[in-house]
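All of the numbers you see were taken from the coordinates with simple rules; none came from a lab. As the structure is a prediction and not an experimental result, all values here were calculated from the model. Cβ atoms are built from the backbone, for glycine too; each structure is taken alone.
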Structure 1
Amino acid sequence: MLNPFASRSINKFHTGIYYTEYLKQIHHVVKPSSYLEIGVHTGVTLGFAECRTIGIDPNFQLTSNPTGKRAETYLFQLESDAFFAQHDLKSFLPGGIDLGFLDGMHKFEFLLRDFMNTEKYSHKDTIIALHDCYPVNSEIADRELNYDRRTDRHTRVWWTGDVWKLLPILRGYRPDLSVMALDCPPTGLVVIRGCAPASQVLAGAYDEIVAKYMDVTLDGYGFEKFRTEFPTAESRNVMQPDALKKFLSP
């Protein structure tokens, strides 16, 4: 059902399974043995993991038990760039990352680095999910916080920043990846498969990518063009275990 607390404008475009419920189902169906979450905030989605887990956030605001019944949970209260610079993730997750959820800083170059660093510790079956990459209007996709300049009152509490740029970036520079956007309210859920931990494509082109996309706005790119180029899959059709397993297969 639609999230009753989501605005009418949001529900107009994203009418699928709410993103937290979809993530919970991924955990239930995939049963990962290792999990990484960047951008833990209150810890709601961190609580879905029943395996060895790493949570990274510069300012935890946990509202519940972040460890659940897990035997091993590693919480790092620092920026994700600092974590990857200071730590070898395999010291905590020796087999690499089975499932990753990236929901950190809402600026595209930060999410791009988070993806690059996560992919380094991936394997052929790794699933990486990105949040907030499918805004429902250009106001919430402003690179800077702009709550005082909003005109759409239904979406004025949301801010995705410009992480939507990851969709055209990955399409242009990493066409080898399987990148699917789902219609999960409030701001979409992107699922990535086919990771290549040895790939240096994004690292080699990082400065070029940042320079190319830094000043691009969603209005400038074209909101309808974005929706046409990156259609969303209906999450309701790939929610049940068999359908979800097929959807997540490499």
Structure 2
Amino acid sequence: MNSALIEEKVTEKTYSARGIIHLNKERIPEHVAIIMDGNRRWAKKRGLLPMAGHRKGAETLTQITRVAGDLGVKTLTVYAFSTENWKRAPFEVHALMKLFKTYLIKQCPVMIDEGVRLNVIGDVSKFPKDVRDTLEKTLVATEKGRRFDLVLALNYGGRDEIKRAICSIVEDYAREKISKEEISEKLIGQYLDTAKWRDPDLLIRTSGESRISNFLLWQISYSEVVVTDVLWPDFSEKELLNALLEYQKRELRLGR
């Protein structure tokens, strides 16, 4: 995407694009991952129930997905529901399941229109059947999207992903599909949920927390990390642009 087109789209769809001229269009991170944190704190600050924050967070995801694509990002991976989130109150987990289903139904035609291909990582087998069915329908409906990949991490945990990958490698070794000598970092990567995408260039965490929280433990070994104090429901197009500008200030040495 050329510079003029990026500037036109961002100006048209977001805000007065002061600062967009400082964005190096040749150094847009291809893959951005986001730990979307702060929904419940956002709601608490406003005297609202937690689900109000989750609903506003879903609206923010729709907005950020659109703008990320306009800026030239090719893949956006977001932490939507972790393996640890099952520990939350049953009524909140149930409400989140309903929100996931509603989000998928509402956004499916939007994703199709905007060339967004939905993907999922994690073990969704524990999700309710109606949610899994809706997810599968959305995956199929959007599979021809070529402009942008949106990857939802659902019932995802980095340790669980690595455990599942090791189990698969052990099974294939036992079946003599692979030899011990073939096991390398590259081969392990092929057994991870994210095998079809390059590792994230940039990881963004909202809400000011400085933890990785069991997210993409293998894949973010060399990712640049940007932490913002902004709670996820308040994470705007401007905040995304600021994160990209911060990324571009850094010298990417990869161990050199």
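Here are some notes:
- In this comparison of 1, 2, the computed figure 21.0 for mean count of other Cβ atoms within 10 Å over residues 43-50 is attributed to 1.
- Given 0.30 for FRET efficiency 1/(1 + (r/R0)^6) of positions 27 and 179 (r between Cβ atoms, R0 = 35 Å, to 0.05), calculated: source structure among 1, 2: 2
- Which entry (1, 2) yields the derived value -14500 for helix-only ellipticity at 222 nm (-39500 (n - 2.57) for each DSSP H run of 4 or more, over all residues; to 500): 2
- Source structure (of 1, 2) for relative contact order in percent (Cα under 8 Å, 6 or more apart), computed value 27: 2
- Structures 1, 2, by distance in nm of label points 7 Å out along Cα→Cβ at positions 75 and 219: label with the highest value: 1
- Structure from which 28, 24, 18 was derived, semi-axes √(5λ) of the Cα gyration tensor in Å, options 1, 2: 2
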